[in-house]
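S.K.: Below: a set of structures, written as structure tokens.
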Structure I
Amino acid sequence: MKPIMVIGIGNLLMQDDGVGVHVINLLAEQGVPAGVKLVDGGTHSYDLLECFSADAHFIIVDAMHTGGKPGSIYRAPLNELGLRPQENIMSLHELHFIEAVQMANMLGYKPDIMVYGIEPESVALSLELSPLVAAAVPRVAELILKDIQEKLVG
């Protein structure tokens, strides 16, 4: 059975942008089954290339700006989201996880990725999540644990 890697992405210093890392931290506190690796992907998405080169199931958690109500939860396979890498990247700070996935694809890896997005309310300088986004964190963790159980059984 393939291992499962749950990757939380975001900047903890920028309020709701760090929601992915907050979810990873909650999952770490709650505990996850054997064979599940939790990864704090932070803001260094280029470091994720090594992760996406592994033979594993991936679950990505990140803030997702769609114009919806803050705290809304989205779930979809990466290939259904229509995300495209940026074309004119000027520095490593502009790389997002989608660029790391594209690089893995170019190296012949085709990672199986489910994405959880949480609609942010604010990305101001703060270590605290906004109330609506903070309220979504336990539900996202619960949904991810359900996905993990389904992968482990199936």
Structure II
Amino acid sequence: MRLTKSYSELAPALAEAQLNLWKQTRAAGLDPKLLDLLDLRVSQLNGCAFCMDMHSTDLLKGKEAPRRLAVLSAWRETDLFDPKEQAALAWAEALTKLTQQPEVDEAFASLKPHFTETEIVALTFAVLTINGWNRLGVGFRLDLPEQP
């Protein structure tokens, strides 16, 4: 870890605001398992080991199939993810990478058959939130928790 104290100790109001945003995305009515998959995939893209460890552990505790986790980074190459999950994963990747406008436009269009506009906004905030957590984890080089 790069700091002498945790970021939440050094800036408690900011850390609380980030946590509250995360809680609100979780209360928005989206499938928690889908949100966990998005959190893991975005964390993979951002190289946040702390978040990857946390979200893969949570998914396994929630009875997610290890096979799906093993191929999550190649979700486009398999039929293990349903069309709704694929649309959400494409959106999360497009917003995380922000490489090209057509990719974002295409990903947005793929959401429309599966999600309401309110759900799309909630998904977008969920992606924004995990990207924020990843930047805290990578930026401050958070240590993985000890294994029990």
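Taken together, the values in this text are just the output of simple stated rules run on the coordinates, not laboratory data. Values in this document were obtained by computation on a predicted structure and should not be read as measured data. Cβ atoms are built from the backbone, for glycine too; each structure is taken alone.
S.K.: Identify which of structures I, II gives the largest calculated value of mean count of other Cβ atoms within 10 Å over residues 34-41.
M.R.: That would be structure II.
S.K.: Match the computed value -21500 of helix-only ellipticity at 222 nm (-39500 (n - 2.57) for each DSSP H run of 4 or more, over all residues; to 500) to one of the structures I, II, and report its label.
M.R.: Details: I: -10000; II: -21500.
Answer by label: II.
S.K.: From I, II, which structure was distance in nm of label points 7 Å out along Cα→Cβ at positions 2 and 114 = 3.4 calculated on?
M.R.: II
S.K.: Determine which structure produced the value 38 for relative contact order in percent (Cα under 8 Å, 6 or more apart), calculated from the coordinates; the candidates are I, II. Each step should come with its number before you reach the end.
M.R.: Details: I: 33; II: 38.
Clearly, the read-out refers to II.
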